[in-house]
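Each structure below is given as structure tokens.
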Structure 1
Amino acid sequence: MSIKNTELNYGCVAKWIHWTTAALFLAAYMSVYYRQWFTEVKTPENWNALQLHLSFGVSIMVIVVLRIVWRVMNQSPKLEPGSKLEHLAAHLGHFVLYAVMIIAPVTGYIGTGVDTELFFMFDIPKFESTAMFQYIASDGLGLTFAELEEPVDFIHKEILGAWLIWILIAGHVGAAFFHHYVKKDRTLLKMTTSR
């Protein structure tokens, strides 16, 4: 298997990034739902679930940056035969996925009022404690953290987390299965077995 992408398939680096991103999103959701459904506020279990969620979010941001760099450096396999509308929908879908993969962790970090204990190894200061907060939010926009937190949390939790990400994931998976089982082309195989 090739490290880099080819005209026909994604390479092992692109596949690793893709499936790692998917696993991290799943882990982020599992940790936040575990926290909401199975822990009591202000307990060690609640705090640990929050810290896992934050750690997965930071990891997603790092992987997405690597993903963008790798995508710029590599050709993408050519699209399977289809209409201009199908290709436009594929490009638009990927653009929105990338946007959400950036916006979700950024809004999560900005709207969090606690430091991130990155997988319980070391702390990443909360946004409110950074010079960037002082420069952009406090001095630039004249906002306190509480004033910034409310709209940012709304974007992160209510718009992205509650429904948009789920719709995009369902659409992405549905499109992959549609290509594989209905169109019977190589779209899904490019990101899995490459056969």
Structure 2
Amino acid sequence: MSTEDKLLQAAAAIVERRDYVLPSVAEIAREAGVTRPTVYAYFDTNLDVFAAAVARVRDRVLAIQEGADITSATATFRSTLVAMLDVYVEHCGLLAVLAEQARNDEQMRVLWHDIHDRSIRRHARFIDRLAESGQARPAASGLIIAEAVNGISTRFAYLVVEDPRRREELTDELIALHGALVGLPADDVAGT
């Protein structure tokens, strides 16, 4: 593992472990087993380390959509919703700190929008294409459904973090709710 990877993993681990607080450079160095000058050789500030860690989460979120199971609309939704929920669970702390940092920092705001808006727009376009082709009868616009499902997924992630035994139940409920909102035939949603 590269030193940069160690630093990013260290920053993420600290955030996830301790009340979602942005770690200092000294804490990142200690967690990664390197010196502070080593951190500064790669990043100018602790916020830069955090931004790079979050950028990796963003890239993972976008890769999930690009690598979706496309054998059917339901398979596409199932594969992406499950993987996205897992990412939200794994990075709950990072995403919470990102939301807080985005309120006052433009770089963080851009990352926050990259993670949420890009994936939501892709999701919405897919729903709209299904509706246009007659494969779905959405209860609302694709954008509204994608926004709602993103919010529900975020909430479900916190519930899974609190009680990991609920992951399967909440995943199934998320998929069923999404299928109903998109207007996919009930047999399609239940059959996967």
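Read-outs: derived from the displayed coordinates by stated rules, not from any lab. Here the structure is a predicted model, which is why all the values come from computation and not from measurement. Cβ atoms are built from the backbone, for glycine too; each structure is taken alone.
Brief remarks on what is shown
- At a computed 14.5, 43 (Rg and Dmax of the Cα atoms in Å, for residues 57-168 alone), which of 1, 2: 2
- With distance in nm of label points 7 Å out along Cα→Cβ at positions 17 and 161 derived as 1.6, matching label from 1, 2: 2
- Origin of the derived value -24000 (helix-only ellipticity at 222 nm (-39500 (n - 2.57) for each DSSP H run of 4 or more, over all residues; to 500); candidates 1, 2): 2
- Label whose coordinates, when Cα extents along the principal axes in Å, for residues 73-120 alone is calculated, return 48, 21, 15 (choices 1, 2): 1
- Ranked by distance in nm of label points 7 Å out along Cα→Cβ at positions 65 and 113, structures 1, 2 are led by 1, which has the greatest value.
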